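**Student:** Down below are the structures I want you to see.
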Structure P
Amino acid sequence: MTSDAPLYRNHVMLLSEIFFIKDNQAELLLCAHKYDFDIIFFNEVQDFVVAVENDHGNSLCVIDLDALHNMQADMHERRKTLMLSELLQRLPGEHTYVYLQSVRQGGRFLLQQRLVDSNCLAYAEKPIANDVLVDRLFTLFVQKNRGDLVRLMHLGEPIGLDEAALLQRRVEVIHHSDAQTLHLRVKELQPDIVLITEAEYERTEAIVRVLKKNLEADPVREITLLQRQPDAALTRRALASGFDEILLMTDTDVLAGQLVNRANKIRVNKDLIGKDRATGLLNKIGLQKKAQELIRQAAREGCPLAFGVVDIDKFKTVNDTWGHYFGDIVIKRLSLTLAPHMGERDLLSRFGGEEFVVVFWDCTLEQGWRRLDAMRQSFAAIPFEVKAGDVRHFSFSGGMAAYPEYKSENELFLRADAMLYVAKEGGRNQICVKPSASALK
């Protein structure tokens, strides 16, 4: 496949031994490519260090500690064994590192302490299956990329949190003063964390049960009680009522740190539930939740939405002719083609298989058609080298619907999907917005 754009957005730089690379390279690459990242292999420390120094992207740096025993400390030295202390001194300090180690090494606490004190992002014990290693590395990419805004709703008197500093950490604080309308506000804004002071809880003990029993309650949402002082009886009662966490308000800086840590875990959980592993885009579950939130925002702000469903043309033929692995590459390349066209408040989802969904914020049906058609043309222009000297081009078809003409996420999807069917029946490689011939086509 040839193109000016890189196929993989993320990279792993792996320092290991020649025999490990030889025995594992093909399988590791196959697994990694399915997760939309590439692996660059190194068996010389100097080359690895230079690559890390020159990396300004989103690479993960992985070091196999066993490799140190067979690597030279310097190109001009004859000594083969490289000490860990020497390696740590040479590694660029602005990066973090993932270490692979043997069970024997993993049992040495002082070694683990040395690693975590030296920019260790994570470590893992060998033997570890290649597919498991790749899955764990993908999870680290998700954690490094987490940046979605976490919304925190606070019920009760202000407690002195530095809300500007929290917002810089991508945690937004929203205040609410009435316990009996909290469930309505939560339904409207869908916060990720709900903080309730002990005074509000004691006034309205049913508050958590009301929030939890809503059929549409977010399973990732955490409801936290804020206590002024430790109170075992109150804590037991609160946990029995359904609170997920009990935090003390004695130190606002400590509380802020705890909330940031909770927000980071929530981001990871939401990514694992709501994002597609192969492309990193929203999956069906993630799209439905985000689209419903966007429709509520559009209703409040009086903005139109354009909702599009696209499907790669003759994708079964692609898989049958060149294999599912090549089909996965086509899917990932489509995701990379669509993503640069999306605005900050737009949504992009791999809805399933070769089907994608786009939602354009503050966009009419005609404007949405023009944007999606530009994406169609961009994808159709990409050359895919299916084998040496054999270059092919692929296409997708799409259908569109608009809010507020169609009110719900389900209605928008059904209408756009029907228009996708019209596009397929009409010859493919086009975007349709009406059942009959459209002036926009």
Structure Q
Amino acid sequence: MTHVLIVDDDKALRDALCETVRDLGYRTTTASTGHEALALAATSRPDAVLLDLRMPDISGLDVLKRLREAETISPPVAIMTAYATAANTIEAMRLGAFDHVTKPVGRDDLASLLRRMVRSRSSTSTMPKQADRLSSGDELIGSSASMRAVQKIIGLVADSDTTVLITGETGTGKEVVARTIHHAGARSDGPFVALNCAAIPADLLESELFGHVRGAFTGAVTERKGAFRDAGGGTLFLDEIGDMDLAMQAKILRAIQERVVTPVGGRPQPVDVRIAAATHRDLPQWVSQGKFREDLFYRLNVVPIALQPLRDRAEDILPLAQHFLRLSADRPIALSAQAVQRIAVHPWPGNIRELRNAMERAAIFCRGDILESDDLDFLGARDSQPTITTETADLPSALEGLERKMIADALAQSRGNRAEAARKLGIHRQLLHSKLAKYGLGDTGRA
């Protein structure tokens, strides 16, 4: 019988998880600490490990790292946590975790996870051993389903040299993703060079990318290495590559394929660089219209990362706003309940960039230690904002009121289908059920 090791320092959660896993047809062993888990893994050789992130002795990431370093212990490991962040998600995946899931995990999701882990059992032993290089700081803020998917991809690709294509609307954070991949991976000690292909005139772009020798053209009084060689040993980020003209696309394709560049007026030079590219364009459509080379698209689109607009991941808006407010202010500033409402319902057409600029502007003009709704009047009309009634004006009450309305709206839009409502909200169905009970919406809708 397939053997699952369950590691969690919370006895109630551990026992409940153990009971569910047994009901699903697996044999279980449990551990309450990281050291106990390592000892059991060495002696009982589990087929899969469900591992809590926070434990009293050593963290789940440390346990994962030691399991991956062991010569004979190589079960697939799923990190489970109620405190998912960009940093611990990326690091878990980079260290070789099979998945990184947020508690609570529903029975169906757990069954699916275990089936996938068991199927992968034979390939897990070949996972590369990796050193700890990720900074503890969160570069990517957000816990929505789409952002967690992005964080997992980053963790999986960070240590490779695979080319990454990041797509999304303007202002969604494409360069932040590229920088996070660089700093999380094997090239973090090398340079990160960003070049905006849309901001440089076509006749100068070749020199900016590949460099030139002295005297190659009028005004070339000194030699220039170019972005490819400047990024040697690190990462070259080609932003807005969809705006590059077709002639330059042919040259960039050769450079990416062969890792060789030819400076203007010079001889071919080998380069050691990882490529991350980004665009807000619909490249498949541009390929069909003859505006972008098909061969270059496939060369870039090895690992695609699509960033959702901020309006489609509403649960990330407030954490981002609070983060940018902390960065912008020279003192602690809190958001009033009314400000929270206003931030939550604004459509943010400029995405994260607009939100960051708004928080910076609001921090400058806020005269007290509470940011009020009036401080955000530059955002425009408030007609679309919901009315949230609370007896108090404190932030937790406002958030609960907003959460209740969002859940009720999602149920209405999905005609009472809870599974569809959970998908719209970007949360697990089990969590939705608990929220329905909390807000007295338990009799609304169907499973």
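Laboratory data are not the source of any read-out in this text; all were calculated from the coordinates shown. As the structure is a prediction and not an experimental result, all values here were calculated from the model. Cβ atoms are built from the backbone, for glycine too; each structure is taken alone.
**Student:** For structures P, Q, which has the highest computed value of FRET efficiency 1/(1 + (r/R0)^6) of positions 227 and 363 (r between Cβ atoms, R0 = 35 Å, to 0.05)? Show your work: numbers first, answer last.
**Tutor:** Details: P: 0.15; Q: 0.55.
The maximum falls on structure Q.
**Student:** Okay, next question. I have 0.10 for FRET efficiency 1/(1 + (r/R0)^6) of positions 99 and 307 (r between Cβ atoms, R0 = 30 Å, to 0.05), calculated from one of the structures P, Q. Which structure is it?
**Tutor:** Details: P: 0.10; Q: 0.90.
Matching structure: P.
**Student:** Quick check on the output: 19.5 is mean count of other Cβ atoms within 10 Å over residues 195-202, derived from one of P, Q. Which one produced it? Could you put the intermediate results ahead of the total?
**Tutor:** Details: P: 19.5; Q: 15.0.
Corresponding structure: P.
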